[in-house]
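What follows is calculated from the coordinates using simple rules that are stated; it is not laboratory data. All figures in this text were calculated on a predicted structure; none of them were measured in a lab. Cβ atoms are built from the backbone, for glycine too; each structure is taken alone.
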Structure 1
Amino acid sequence: MSAPKRRNAPAIVNHLMAFEAAARLGSFRAAADELHVTPGAVAQQVRTLEDKLGRPLFERLPRGLRPNRDGADYLARVRLALEIIEDATGELLERDNQRDPQQVLLSTTPAFASRWLIPRLGRLAEAHPQVALMIDASDSTRPLSGKGAVDLAVRWGAPPFAEAYALPLLPGVAVPVCAPGLRGEHPWRQAADLAYHPLISDSHNNWKRWFDHYALPGARFNGPVFSQTILAIEAAEQGMGIALVPRLLVENALKAGTLVLALEGHELHSDAGFHLLASHAPLAGSAAEQVVQWLQMQANKQD
């Protein structure tokens, strides 16, 4: 059986787009602004659609529009159809815009990118000069498959992970650090001493677990709170207080002397850590596999 002919398919799609925009925005004028046409054109598209369907789709209000019962039911199906068309079009266009097979898109946090990854990128260029590593540094979690996917991700967390491929990369040992000048002013000797000074927090809330671990569950503390670990580290370097952050992110700062340990031997161990994630194991010999192996090699180094 042959498929039905759809000579007017482009026209009906235009009608549906005008209908969906008007229903979503509540007026022909707003829909016209979004679609870059005149309000009259949108109104005509909607009227033509209503004529084809033999029924009204909107309640015409003194100020705007509202889908009636038939319109609301129809709108749900129309939105789904338009999304399918948009996805199919995007996938087709992506075939003509495939990334170079030597490019690897890696998603990670700003702190990990700035404090651990970037200082080592020169080594990647030396070991694999043909690999182009693209870094997306954001606290937003990028998908590992589907639309907008990245090839690899390095993220903080504890197993199990929903992704099919996950490797532990670096441990989650946090240490209290501060500027050298602040440490010089205060001869802190025990955990309780820190409760009387500004404590810099990030979204991981490590301080509460730190005081619980050192048998000070009722300790009260205050200080600046930041949404990102990288900001907490920078605030500590500026002398704003004591930050409790993964040691691997401040190792270079400790060596350079821009940060010092606020208390020796007061680490906070965690089941969480940085893990390498992907939707599946990279293909043997691929650029992604070379990046994975390089990251593991760097993680095993002591510097």
Structure 2
Amino acid sequence: MWWLFGRKNSSGFSSSSTAEEVTQGIDGSNLTAIVTGATSGIGVETARVLAMRGVHVIMGVRNLITAKDVKEAILKEIPTAKLDYMELDLSSMASVRKFASNFISSGLPLNILINNAGIFAVPFTLSEDNIELIFATNHIGHFLLANLLLDTMKKTAHESKKQGRVVNVSSIVHQLPRGIRFDQINDPSSYHMWFTYGQSKLANVLHANELARRFKEEGVDITANSLHPGAVVTNIFRHTNILSGLINTVGRLVFKNVQQGAATTCYVALHPQVREISGHYFEDCNVSTENSQARNPELANKLWDFSLNLIK
């Protein structure tokens, strides 16, 4: 198991560190976080550990029944946890708008937005908004959600004097595509399981980088970063029988478990070491290097404008 021998880097953590370990001793009380995709995989562990550290966690979920079970399981372990859930289907702009509206109406502050949810290897499908489903879910849904909640985050940061943080869960697969195929997003002939997913993950990095640039320009105390959680044993491969089988057998010997997979997300969301860092890409709880396309400010700005046009 290669990750057992992970060398600790500048942060003091490595690929084998768990979410509990990287947040040990951190007081997250008086913070409110939204975690998307919090009913499976690293999303559940992220919600659990943030709640363990005192954060009021709002889980954005598609399945309310599963969310109820997750909440009950976490409360059984951590009776003091502040945990709620709200319906959110990131492939649907109407659902994203409803979620954001309900959250804003609640009057809750928002310190941390963790864009964690993602889908992979579904057959070529268009969302209800006529956008290729993987791009719609992994990028556009999160882009819209962030846009709708930015004013709340800015208000919270200003009034609470606590830094806001946007965390985009990307993937090392963002390195596969050579860019964003703006004119072929909905073209079934250009659909490829890995490249389409990689394109959406590249968009996650570009989105975080552009947010970071805008936050700095506006002078608001909010950071935006992206990350690769590592190769993790989760159900994201459930739509591919062969891959799913391999992950659940051989993968368990070489991949991270969910406790390790959620570590970088929790580190970037909570750790004081990240306070002065924005517009960066993390891996194994340390600043890493995204590919050149992901660092391209012109591409980031073009994607921002393209995404704005889609959510109109």
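Tabulated values for the structure
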read-out	value
semi-axes √(5λ) of the Cα gyration tensor in Å, for residues 89-224 alone from the coordinates reads 29, 17, 11; which among 1, 2	2
Identity of the structure behind 5.6 (criterion: distance in nm of label points 7 Å out along Cα→Cβ at positions 73 and 121, calculated), options 1, 2	1
Cα extents along the principal axes in Å derived as 51, 45, 40 - corresponding label from 1, 2	2
